[in-house]
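What follows is a set of structures for review.
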Structure I
Amino acid sequence: MEYPITKVEQEFFKRTFKLAERYKEFDYDVTFLINCLYGIIIVAQSNFYSSLAFKFGKNIEGVNYKKNGEEVELRNVKLRHLLTIFRNSLAHFGDMREGENYGRDNIKFESTPLNEIGKIKFKNKSGKAEIEFNSSKSLFLFIEELEKLFKDKRIIY
């Protein structure tokens, strides 16, 4: 399949995936990885989101996906759906147009005993779908798998 993507956008993806590999070098590794993930999502969404109808294809240790409160294997979820959850959780985070608590829990962080970010949970605005990462490593492994998918589908070369 051909994806409507420019050389500049391909280069952006390549550089972002390369940067993500260095997450351990940063004091704020979770923040860094979330920023990498959102960069990838926004560029993909603006160009070829509708083409990402294929399944993620792999389960990743430390990454849990739930739909309507029930565990679903990550490998069986369409990539477009996963990326939409991330995008919507950020876009509606703290959005109080529909009530004081609306959007407050779209992104949830749990701290470790050392007061670092441990778990990260992303929920869509309806709260029916959520993705939880148990560590920065599991978040990195998800991004790494995205890179493999993008290469496999020839989104990046």
Structure II
Amino acid sequence: MKRGFVLLETIIVITFVTVSLLLLYGTFTSMVDNSKKNVLYDDATHIYQMFYLKEYLELNGLQDYLKGDIVMLSCDDFNFNSCKSILKEFSLEHIYLVKYGLQDYDEEHYASSFNQYLKSLSNKDVYDYRLVGEFLIGEKYQYASIGVMINES
């Protein structure tokens, strides 16, 4: 009788330890995935750069481009001389205006890293568009975005 109880107790302890380790592993892997995502997406420096770029572009006709689902912007679209120097200073490769809450679009026209970034964004805020910046840092693309409202005046 004593041996049977010891065997049962050992099985219960092994089961408890195994379940605990599996739960710990699941939590750890989700934390690692989130930290990898945070390295490439929405860095604080890039968010501030996008904020100031948005303010500057709004003064120079950004509202004229709030039409489609995804609009790629370039310096040719705006009438100010310092556009190219700003993009170079910020290491910005591309600037996109993306309709807020966009779910379905032709992903083949965009880089896979851009598509992954758009899928990672939440739609909790009440903006009309997002100004998305694609930064080339070293060999990797990093992304940041900031909300844009349509001014109906």
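Given that Cα extents along the principal axes in Å, derived from a single structure, equals 42, 35, 29, which label among I, II identifies that structure?
I
Taking helix-only ellipticity at 222 nm (-39500 (n - 2.57) for each DSSP H run of 4 or more, over all residues; to 500) from the coordinates of each of I, II, which one would give -13500? Don't skip to the answer; put the middle values down first.
Values: I: -13500; II: -15500.
Working through the options, I get structure I.
Can you rank I, II by FRET efficiency 1/(1 + (r/R0)^6) of positions 85 and 125 (r between Cβ atoms, R0 = 30 Å, to 0.05) and just name the one with the largest value?
Values: I: 1.00; II: 0.45.
The structure with the largest value is I.
Which of I, II yields 56, 25, 15 for Cα extents along the principal axes in Å, for residues 21-76 alone, as computed? Please list the in-between numbers first.
Values: I: 34, 30, 19; II: 56, 25, 15.
Going label by label, the one that fits is II.
Taken together, the values in this text are just the output of simple stated rules run on the coordinates, not laboratory data. Note that the structure is a prediction, hence the values are computed from the model and not measured. Cβ atoms are built from the backbone, for glycine too; each structure is taken alone.
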